[in-house]
Structure 1
Amino acid sequence: MFIDKLNWRYATKKMDPAKSVPQDKVDAIVNAISLTPTSSGLQPFEVFIITNDEIRAKIQPVSWNQSQITEGSHLIVLAAWDNYTEARIDAVVAQMAAERGGLTDTLKGYYDNLKAMYLPREAEVNYQHAARQAYVALGFALAAAAELEVDSTPMEGFDPDAVDEILGLREKGLRSVILLPLGYRDVSGDWLAPMPKVRRPLADLVTHLD
């Protein structure tokens, strides 16, 4: 069951560098990211999949020296749009029109209204909105990895400006949001592996309003 896979997963602290995630599983995780629901269908982020050892070695020191970045076989970086622009929104509209039978008045009107709301806002406000969409994608990636029994570790502990510089993100109109190493756990070296999963009781977490 899917819930069993979620119980299996944990934020892996030590990965086995001798084990590589098969490409078909990486592809499936990335496909799950692409299927993430996002606000107005904009998908305001990009996905970087890094296997290059030199690049990952540069990212590790600006990420609290977390070993999973280089010990895992793949490093996913989710980078959000730094702002909403007319060109970016128009590109989404053009794709929708092409794949859904043309540009309708309803489609155009919806996104014209969206541009009227988004474009006047401060860039930082728009970036924060885009970053929240990237976090939804992170959830889908974590769930997909668990379903495939691929270990993963979501990371906010890094210097975004440094990662942006290493990957040249700012010139692409992007800002790094989250890091997600993929690999396979090294149980012998991971202090967290034998620990039981701890979650608040549902009675404390959930309120039913019947």
Structure 2
Amino acid sequence: MTTYEKMHIGELYNCTDEELMIEQRQCLERLYDFNATRPSEVEKRKQLMEQMFAELGDDCYIEPPFHANWGGKHVHFGKGVYANFNLTMVDDTHIYVGDHTMFGPNVTVATAGHPIVPHLRENVTQFNIPVHIGRNVWIGAGAVIVPGVKIGDNTVIGAGSVVTKDIPSNVVAVGNPCRVLREINDHDKEYYYKDRKIEFK
């Protein structure tokens, strides 16, 4: 079994493997080019994202800077995904994001972990578990999503939350560790913020 194969099945491996680092460096070169684009270079950004990502739906937008261990090589975006400044995706294995999901500033989505036993960390070993984020999810500013987490459709993750366990669909979840606060309800359909009524068509 190759080191690259171990990356994607949750096995421990040495992340300083020379062949891995050569391929990873190529991905990071494209990421550098993306982050160096000017605000007016919308088409260039789109073309670079198509090269960078494993899958990229229509009408996706990332506000640079974007950070990713593999430059997006293992990131799968549905259509209409939006990410604000400083999205970090530790994409040492696959990250799946559904249609129309939104990321606030400074969100981190991590697939990589390291063993608790110190001598294994000295040898730069790690393991990776995929992350799945559903459709129409809103992830608030500064949230952290750890390896192996699944977030259901339509859910809102509050700003600053640390998501350590699966979160179901159609809920508002907040905190560290992140917990379900409540289900999305009829009040949310009428009011967009506290007592501010939805009049937007």
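If we compute relative contact order in percent (Cα under 8 Å, 6 or more apart) for structures 1, 2, which one ends up with the highest value? Walk me through the numbers before you get to the answer.
Working: 1: 36; 2: 13.
Looking at the calculated values, the largest one is 1.
Identify the structure, out of 1, 2, from whose coordinates helix-only ellipticity at 222 nm (-39500 (n - 2.57) for each DSSP H run of 4 or more, over all residues; to 500) was calculated to give -13500. Can you show the working numbers first?
Details: 1: -13500; 2: -6000.
Checking each candidate, the match is 1.
0.95 is what came out when FRET efficiency 1/(1 + (r/R0)^6) of positions 115 and 163 (r between Cβ atoms, R0 = 35 Å, to 0.05) was calculated for one structure; which of 1, 2 is it?
Working: 1: 0.75; 2: 0.95.
The read-out comes from structure 2.
If distance in nm of label points 7 Å out along Cα→Cβ at positions 59 and 99 is calculated from each of 1, 2, which structure is the one that comes out at 1.0? Please report the intermediate quantities before stating the final value.
Details: 1: 2.5; 2: 1.0.
The value was obtained from structure 2.
Between 1, 2, which one scores greatest on FRET efficiency 1/(1 + (r/R0)^6) of positions 139 and 171 (r between Cβ atoms, R0 = 25 Å, to 0.05)? Walk me through the numbers before you get to the answer.
Values: 1: 0.30; 2: 1.00.
With respect to FRET efficiency 1/(1 + (r/R0)^6) of positions 139 and 171 (r between Cβ atoms, R0 = 25 Å, to 0.05), the highest-scoring structure among 1, 2 is 2.
Hey, distance in nm of label points 7 Å out along Cα→Cβ at positions 11 and 83 derived from one of 1, 2 reads 3.3; which structure?
Details: 1: 3.3; 2: 2.8.
Among 1, 2, the structure yielding 3.3 for distance in nm of label points 7 Å out along Cα→Cβ at positions 11 and 83 is 1.
Tell me which of 1, 2 gives 31, 22, 13 when you compute semi-axes √(5λ) of the Cα gyration tensor in Å. Can you show the working numbers first?
Values: 1: 33, 22, 17; 2: 31, 22, 13.
Structure of origin is 2.
Read the figures in this text as sums done on the coordinates, not as results from a lab. What you are looking at is a predicted structure, and each value in this text was computed from that prediction instead of being measured. Cβ atoms are built from the backbone, for glycine too; each structure is taken alone.
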